[in-house]
Structure P
Amino acid sequence: MKILSKYFLKEFLKFFFIILLVLTAILLVAEFFDKVNEFYSQKPPAYLVIEYLLLQCPKFLLFASPAASLLSILLTIGIAMKWKETVVIQASGLSLKKFFSSFIVTGIIISIFALLIGETIVPAATRKASWIRNHRILQKQSRITYQEGALWLKGRDGSLIRIRDFVGDENTILKISIFNFDNAFELIRRTEAESARWINNRWELDNVTVFDFSVNKTSTHKSIVSQAIEEPRIFKEEMRKPEEMNFFELYAYYKRLEKAGFKNLKYVVDLYGKLAYPMVNFVMVLFGIALVLNSRLGGGLKAAGLGIVVSICYWLIYSISASLGNTGVIPPWLAPWIGPVLFSTGGGYMYLRIRE
């Protein structure tokens with residue numbers, strides 16, 4: 001039976017990699033046509049477009065892996081049932097549950113690999129792809145520099161500006177320092193503010209201290225208006241997105257905002273989604289085994305069709321729970337786990353009820 005077990009595992013992995021590559025290719029084609037207007041208008045060299053698309057591959061591979069896991073297990077066992085191979089297993093006195101339990105271990109291994117890739121390769125590749133699109137293809141000039149745990153940019157008046165964080169949903173900047181220099185690049189004024197809010201198309205700085213070195217004078221203000229800082233759109237375009245950060249980077253960013261009094265529920269959903277999503281591979285393998293063995297499904301097309309229906313149901317549940325988490329209707333940390341918990345519970349229940 002070890003030979004038969006290896007055979008089924010080989011078939012599963014064959015289907016898994018084929019489906020994974022096909023789904024990734026579909027996503028790449030969709031990404032190309034989504035950006036084709038940019039490519040056509042800017043007419044970048046072909047190698048830049050190819051490099052951009054290749055850098056999107058890790059993200060798409062991670063995205064497609066749960067559907068590949070589900071479809072692969074359904075096809076593997078579905079075809080085996082069609083050709084009565086499962087009857088051979090039972091005739092040998094083996095339990096179907098015990099025989100196919102090795103695939104659950106395989107699902108766990110795939111989940112671990114997905115988690116590692118999602119925390120290492122995917123954020124780095126996504127950041128690089130975003131940089132190529134913005135600065136090499138769209139020819140946008142980089143206005144913000146990340147250095148020493150802060151954001152640095154040149155002000156509209158020639159000043160040098162340092163900010164700690166930007167809260168996109170609130171159009172708010174935290175901890176601003178504005179350095180003004182004379183023609184000899186001597187520091188003549190330094191402005192420190194606790195925060196700044198974008199109101200009526202201008203930045204209003206709160207709790208401001210101005211150090212005027214030209215007259216050796218220090219003054220404090222509850223609020224002043226600054227025209228030196230760029231509009232919020234610049235920060236939103238150049239700030240790192242959640243998909244460009246790993247779990248620890250996003251957690252550190254969220255904690256800084258929380259400490260400053262800002263709670264972005266979407267960041268919490270994205271944060272725990274980075275842990276929950278890779279686990280869906282294991283959940284889909286378990287659910288697929290239980291579903292196909294309980295339904296006694298036969299044939300590859302039926303299995304593929306069932307897999308597509310299950311995938312759509314999962315994404316509906318995930319989308320609804322994420323939306324509820326983003327709005328605070330349910331705890332945001334719980335939202336990414338609702339789909340995996342429901343499907344693993346249903347899969348576990350059906351697995352225990354597999355008829356021998």
Structure Q
Amino acid sequence: MRRLAGLWAAALMGLALLTGCAAAPSTTSWQEAEPTGRMELDYATQFTVDEYADGSRLVTIGGTDQYLVVPEGVSAPAGLPEDVTVLQQPLDQIYLVATSAMDLFRSLDGLGSIRLAGTDADGWYIPEARQALEDGTILYAGKYNAPDYELILSEGCDLAVESTMINHNPEVKEQLERLGVPVLVERSSYEANPLGRMEWIKLYGVLLGKEEEAEAAFDQAAAAAEALAGGQSTGKSVAFFYINSMGTVNVRKTGDYVAEMIRMAGGSYLPDQPAENDNALSTMNMDMESFYQAAREADVLIYNSAIGGELQTLDQLLDKSPLLADFKAVQTGNVWCTGKNMFQESMALGDMIGEIHRVLTEEDPQGLAYLHRLA
């Protein structure tokens with residue numbers, strides 16, 4: 001109880017300090033405010049941004065969660081609905097838990113706005129993020145389900161950016177909000193198109209006041225993928241998977257962005273079958289026998305290292321299941337593994353699509369940054 005009381009005291013003190021620095025109360029009414037436009041989005045479907053004359057931006061995520069981003073020196077309008085969260089700029093003491101967003105901040109030269117992270121130095125494969133954790137520019141503040149509330153409050157955190165994993169621990173989100181820390185749950189992982197996933201950089205451009213920079217960064221990053229998207233099919237099939245500790249095969253659903261990356265690279269994705277009892281998750285589990293029937297004739301196998309770690313040899317793969325020895329790609333030596341960096345470098349999805357295309361079209365592609373062949 002003493003610790004909780006201390007947290008509340010710190011929170012109240014922080015709120016008092018924030019109030020002292022805030023702009024004067026607004027004389028405008030939300031009921032009278034009308035958007036002057038809406039941000040144009042080419043691929044993203046999981047957020048919208050409405051623009052207002054005073055520079056404010058109303059961000060809607062997943063069709064329900066709303067955040068009013070208010071410029072420095074401007075006050076939020078009176079009569080704002082209780083379910084709209086106000087984010088007062090500058091946002092420069094961010095607790096970043098959603099690892100996929102780190103690369104978006106990096107691309108905006110925005111790492112200086114992140115003070116706290118939910119992943120420690122040894123968990124980062126983005127060099128700048130790892131270095132920032134090592135030199136103390138960014139502090140480790142605990143995982144999504146076990147944050148260091150005292151540190152978060154002492155650092156004056158003005159926003160927690162969470163992935164949808166926080167939905168498994170709603171009490172954490174509630175506690176952060178009770179302590180005065182706004183929580184934004186980002187849904188880029190729900191984007192079916194990889195370019196939509198990258199386009200979330202425009203949302204972070206809104207948060208940091210770098211909308212033009214975000215648009216330019218997106219256009220540059222998307223160009224490589226867009227150039228491949230209209231290409232012809234290679235006629236080759238690809239299975240993307242990993243095997244969990246129970247011996248079950250985890251695959252991407254056919255509507256997932258990784259499956260779309262394979263299609264954009266000129267491949268066809270396996271297993272090409274609808275998921276039963278479909279839900280918001282982008283993956284599904286199959287028993288090995290079912291995976292064998294669905295993917296044994298795949299021209300290329302790509303093993304996902306994100307969960308169980310990277311593999312270097314075919315023997316390591318076959319240790320997980322001897323049945324894989326019968327797969328066409330194993331017999332022809334066309335088995336690949338992702339690097340750990342693949343799922344953190346969110347702005348490099350276009351380059352990743354290019355590498356998959358090279359795997360499908362070149363005999364011995366060299367210099368790949370996100371894939372390596374198992375020998």
Structure R
Amino acid sequence: MPTSELNAIAASIVADDRGILAADESTGTITKRFDAIEVESTEPNRRAYRDLLFTTEGMEEVIGGVILFDETIRQHADDGTPFPALLAAKGVVPGIKVDLGAHPLAGAPGETITDGLDGLRKRLAEYYELGARFAKWRATLSVGERLPSRYCVRVNAQALARYAALCQEAGIVPIVEPEVLMDTDHSIDDCYHATARTLQALFSELGAQRVDLEGILLKPNMVIPGKGNPDQATPERIAAATLHCLRRHVPASVPGIVFLSGGQSEVEATVNLDAINRLGGRPWPLSFSYGRALQGSALKAWWGEASGVTAAQGAFLHRARCNAAAAGGRYDANVEGGA
């Protein structure tokens with residue numbers, strides 16, 4: 001597919017302050033979330049939950065793309081419409097998670113490498129036929145004493161670039177997701193330096209593997225302190241550090257950046273996204289690709305009951321609208337309150 005077409009797809013996903021719903025939880029992950037609301041994680045229940053999200057009236061106004069899991073891309077809505085076709089008909093681009101998860105990196109205790117390159121060309125061809133027009137691959141990097149190592153940064157950048165090249169060959173927009181994790185006690189400065197090193201290696205490798213940057217989306221972490229650090233930075237400080245890091249290391253040719261929520265609460269993820277977008281001087285749209293930060297309230301409203309569908313859809317749409325407002329730097333208490 002010509003780069004111009006990939007660029008058009010990528011740009012459409014983040015147009016008009018829209019973002020991405022990450023509904024690509026693996027069976028194990030969605031089971032943990034269902035356990036929290038005492039719902040059995042069966043295929044029919046998982047299908048019903050995704051159906052309520054995707055059929056939410058008006059979601060297409062604030063959601064430009066949805067990342068699906070392998071099971072989900074093969075499922076159908078209540079009326080029999082395949083989920084990818086349902087989304088496409090609403091003007092929402094269907095996407096697919098193609099990595100096979102992070103596993104221990106040999107020779108690097110405490111660090112991981114993401115698997116899934118074997119057979120990826122064939123899987124991408126199948127996903128394209130099923131309707132996927134973008135994909136996602138996540139690499140995870142821990143912050144600590146001498147972490148992430150140069151070795152870990154390099155091999156994950158190589159894998160992300162190889163995945164991206166295969167996606168573009170298949171006519172699929174790759175989302176490249178290098179996530180610096182926030183589950184330790186690192187400082188905001190530690191996160192900045194780890195993120196900078198990761199982005200620098202990533203874009204060097206993308207260039208080396210002939211990935212056209214105009215046909216990708218970047219899904220990074222915000223520059224944020226670890227959960228265990230007593231100095232939890234203000235949204236303004238997070239915004240300044242994040243934008244400074246991106247300006248120095250992300251080429252202007254990238255058509256969009258969609259942040260991951262990285263364990264932030266629903267409101268924190270929105271507030272920090274808004275703070276970033278209130279700062280000027282950036283060449284790319286800065287939007288969101290959230291999973292838990294879009295779905296937490298919806299899950300609690302649903303409880304696995306048909307009677308909870310309307311309330312769950314309302315909770316999901318509200319959070320999506322809040323984040324779309326944040327992507328435009330327009331979020332405030334009135335938006336959060338639904339006024």
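Couple of notes before you dig in:
- Source structure (of P, Q, R) for percent of Cα pairs over 39 Å apart, computed value 23: Q
- Test item: helix-only ellipticity at 222 nm (-39500 (n - 2.57) for each DSSP H run of 4 or more, over all residues; to 500) calculated as -14500, pick one of P, Q, R: R
- When distance in nm of label points 7 Å out along Cα→Cβ at positions 233 and 305 is computed for each of P, Q, R, the one that comes out at 5.0 is P.
Read the figures in this text as sums done on the coordinates, not as results from a lab. Every value quoted in this text rests on a predicted model; they were computed, and no experiment measured them. Cβ atoms are built from the backbone, for glycine too; each structure is taken alone.
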